[in-house]
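What follows is a group of structures, each given as structure tokens.
No value in this document is a laboratory result; all are computed from the given coordinates. What you are looking at is a predicted structure, and each value in this text was computed from that prediction instead of being measured. Cβ atoms are built from the backbone, for glycine too; each structure is taken alone.
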Structure P
Amino acid sequence: MYDVAVIGAGPAGLSAALNLVRAKRSVLLLDANRPRNAATLRSHGFLTRDGVSPLELRKLGRAEVEQYAEATVVQAIVDRVAPDGGGWRVHGTWRGAEVDETARTVVIATGLREEFPALPSLRAFYGTAMHSCVECDAYERSGEPLAFVCETADVVDRALLIAAWTDDLVVYTNGIAPLDAEGRRRLADAGVRIDERPVADLEGDRSGMTGVRLADGHVEPRTGGFVRPTWHVDLDWVDAALDRDAEGLVVVDRVGRTTVPGLYAVGDVTPPGPEQLIVAAGHGATTAAAVHRDLVGGLADLRDAVQ
């Protein structure tokens with residue numbers, strides 16, 4: 001039986017695994033290698049790694065974990081985590097092979113699944129001209145004529161954030177995102193234009209994005225921008241009564257403990273949802289320390305600690 005099974009090898013999971021093996025804990029790290037940011041060419045804001053490819057960052061982190069004898073790293077799609085005696089049984093598969101292991105504790109670091117507005121060419125430009133993380137990618141688009149495609153109720157606050165990097169921003173609600181008089185006033189005061197007509201697609205070629213094409217045929221020249229995805233938490237494979245918030249995110253205490261003893265969650269799967277890579281890595285380190293302390297103190301005392 002492993003001390004800890006960490007499910008997910010993004011920055012949060014890798015950071016948790018690294019700190020746990022350094023605490024002399026036996027760690028099983030499982031990952032399907034299907035990161036949400038796979039299309040992103042460069043990640044930013046990670047100290048000493050600014051501009052690195054997210055895939056390269058994962059590769060470097062995985063190599064650091066694998067160098068420890070206490071670590072076992074397995075590529076697998078986990079399809080069940082269930083209570084098993086005094087611990088947890090973790091089951092997964094990969095290309096016909098089966099993974100069936102037990103661990104005293106489990107750290108969920110699987111992140112989120114994104115769903116984008118239905119624009120046929122969005123995926124072609126996502127990660128190069130169109131982005132979802134303002135803090136990660138707005139600097140590179142500073143001063144450009146940008147588009148913000150958003151169909152959700154937080155359209156105003158997110159648009160104003162983007163406007164800090166450009167004075168030429170058009171918000172496309174696609175006729176879906178709600179806007180009241182106060183929201184319109186705030187956007188107008190910031191010099192942000194609003195277009196509520198249906199959006200047909202993005203325009204461009206191999207050299208890059210050139211504009212936004214509306215359903216009525218009008219094309220507004222834009223060189224890039226941002227899109228507001230909706231995020232979904234896929235945790236049907238966890239056989240435990242996890243406390244979830246209104247968005248489906250796993251409710252945890254400040255160090256990543258869920259309300260289920262021996263089960264932890266960290267990274268984008270917890271409130272407030274998607275965050276910068278360096279923030280997720282910090283959360284992973286914090287949760288690793290909590291897991292180690294709980295194992296030292298005995299999991300029988302964990303429920304009292306959570307409550």
Structure Q
Amino acid sequence: MARRELRYALLFLSPWLVGFAVFTAWPMLYSGYLSLTDYDVISDPSFVGTSNYERILADRDAHQALRNTVWYTVVQVPAYVTVSVLLALLLNQAGRAAGFFRTVFFMPSMTPPVATGVLLLLLFNGQDGLINTVLGWVGIEGPNWTTDPTWIKPGLVLMSLLTVGGSVIILLAAIRNVPQELYDAALVDGAGFWRKTWSVTMPMISGPLFFVIVVNTIAALQTFTEAYTAFFGVGNTTYSNDAAEFYVIHLFRQAFEFLHMGYASALAWLLFLVIMAITAVQVLVSRRLVYYEADR
């Protein structure tokens with residue numbers, strides 16, 4: 001019986017297993033091999049050992065791209081998570097209107113990333129963009145979001161907040177799953193809204209919150225489409241792009257603009273190891289800070 005159940009399980013899992021092997025595992029292993037070669041797509045790969053990894057250490061453009069990515073991640077993830085939590089708390093107080101606003105918040109997440117990159121240029125245009133127009137109504141002179149290197153990454157961070165809808169829905173579901181008796185006990189002790197939020201809600205949703213932080217950290221470290229569309233699109237000679245060259249954009253350009261496939265594979269593996277290390281640290285920290293009801 002156990003063997004038969006195992007066969008049926010493998011049968012139903014086989015589409016995923018085959019897809020994972022063909023489209024994930026094999027490309028990763030092959031890119032690991034390519035990272036040790038000099039390969040330009042046209043000629044056969046030639047083995048160069050660890051030269052590509054040594055080249056990363058001397059590549060100032062890679063260092064700049066990494067700094068841009070770290071800056072973006074350090075600012076974007078806390079902002080994204082904070083906005084998600086606040087919106088989820090507001091929706092929890094919205095009563096019957098929560099369904100409508102939940103849809104409104106989620107709809108921007110359905111926008112293709114390429115369209116989001118184009119929308120960024122329209123909203124954050126320094127001369128006649130909507131953001132600067134609104135700031136002008138209250139007497140604030142908006143910056144040149146798309147041409148001033150100081151403001152390019154903050155503009156991308158603000159644009160990313162349009163897609164908080166998915167995280168808001170996850171956190172809202174977690175908030176609504178908090179036992180009401182905990183709020184009642186806190187109310188008896190004289191706790192107000194913010195005290196209940198900090199001492200009851202946040203610990204009880206720490207599991208989903210940890211998930212949102214990990215997923216968005218990984219996404220921020222791999223940010224690509226919006227910035228590439230806005231600042232590296234075909235024929236784009238108007239906007240400054242050095243401050244928007246994130247690590248994955250640098251990797252992509254090395255691979256598909258300059259055909260340095262071996263070097264790009266080394267960059268990809270370095271990013272994979274960095275993400276693994278950061279995620280491992282987050283998991284270790286979560287053992288002290290994250291509460292799971294099953295652990296009681």
Out of P, Q, which one gives 22.8 for mean projected area of the Cα convex hull in nm² as computed from the coordinates?
Q
Entry that produces 1.7 once distance in nm of label points 7 Å out along Cα→Cβ at positions 40 and 64 is calculated, selected from P, Q
P
When relative contact order in percent (Cα under 8 Å, 6 or more apart) is calculated, the result is 28; to which of the structures P, Q does this value belong?
Q
-7000 is what came out when helix-only ellipticity at 222 nm (-39500 (n - 2.57) for each DSSP H run of 4 or more, over all residues; to 500) was calculated for one structure; which of P, Q is it?
P
Entry that produces 0.55 once FRET efficiency 1/(1 + (r/R0)^6) of positions 184 and 256 (r between Cβ atoms, R0 = 41 Å, to 0.05) is calculated, selected from P, Q
P
